[in-house]
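K.L.:
Heads up, there are several structures right after this.
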Structure I
Amino acid sequence: MSTQKQTITEAEYEIMRLLWDAEGSMTVSDVCERLVGREWTPSTVSTLLQRLSKKGIIGFTKRGKTNCYFPVMKRDEYSMSETKSFLSKLYGGSVKRMVASLYENEEISDDEIDELRKMFLESDK
């Protein structure tokens, strides 16, 4: 995986969640069967898988005429990349500014602040 950030659309992310949760590779049919609340055609799913493959986020192997897709980028790699991008874009890369904003807008409770404090204190040991 390259160090360049790869953007994943909401639709592509739905596909990625299925691939990350799968115990093995998945075909277009497998993905279509597992999509809940979406009635995407196999053609739509195939297009999304091809885009993810071109981005280098997933790979595939051939099984006869069928492509079997699997994640190349791990879920935690993607989460960290998105978190860093979010922090950079909205808070200048500052976790402190983000937490302060959440606290000031009452989006984070005193109990959650205490849990964070304990977590950080334990990591210093």
Structure II
Amino acid sequence: MRPKFNICLLISFVIGAAYAVYLVSYFTTAGGNAASDAEAVGYGIAAAIVFPHMVCTIVAVIFNALGLFMRKPAFALVGAILYAVAMVLFPMYFFFVLAEMILSFVGYAQMRKQVQGNGGTA
């Protein structure tokens, strides 16, 4: 009996969604806690530098969810690639998306095997 969801993609989705929520909440509230104007400018610059990583991670989570719930390997692959791109966009946070990227690629490979084993196409 085939499991209902791909476990690797499910774990990747949960971790990725939690990290995306953390990113958004941290960078939306950190600037409001600034004690001075210079500190607020510093938070703004930091948010601007991390913004591409944040957007790429959020889009990766969306594609990861599409691949998981629609059982489409192509969406899972796009999510895995976007996690890799997010890692390249801000290398200092690579460890936050490394597990999601690996799990997404493994989940994609498992989905491809299931589709090929059933004689269908992706």
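We did not get these values from a lab; they are worked out from the coordinates using the rules stated. Quick caveat: nothing in here was measured; it's all calculated off a predicted structure. Cβ atoms are built from the backbone, for glycine too; each structure is taken alone.
K.L.:
When relative contact order in percent (Cα under 8 Å, 6 or more apart) is calculated for each of the structures I, II, which structure yields the highest value? Working shown, then result.
P.N.:
On the way: I: 20; II: 31.
Result for relative contact order in percent (Cα under 8 Å, 6 or more apart) over I, II: largest is II.
K.L.:
Another one. Please state which of the structures I, II yields 0.05 when FRET efficiency 1/(1 + (r/R0)^6) of positions 68 and 92 (r between Cβ atoms, R0 = 25 Å, to 0.05) is computed from it.
P.N.:
Working: I: 0.05; II: 0.35.
Comparing all candidates, it corresponds to I.
K.L.:
Moving on to the next point. Output the label of whichever structure in I, II has the greatest value of distance in nm of label points 7 Å out along Cα→Cβ at positions 76 and 108. Intermediate values should be presented prior to the final figure.
P.N.:
Working: I: 2.2; II: 1.1.
Structure I gives the largest value of distance in nm of label points 7 Å out along Cα→Cβ at positions 76 and 108 among I, II.
K.L.:
Also, quick follow-up: Assuming -18000 is helix-only ellipticity at 222 nm (-39500 (n - 2.57) for each DSSP H run of 4 or more, over all residues; to 500) as calculated from a single structure, say which of I, II it is. If you can, show how the numbers build up before the last one.
P.N.:
Values: I: -18000; II: -28500.
Label of the originating structure: I.
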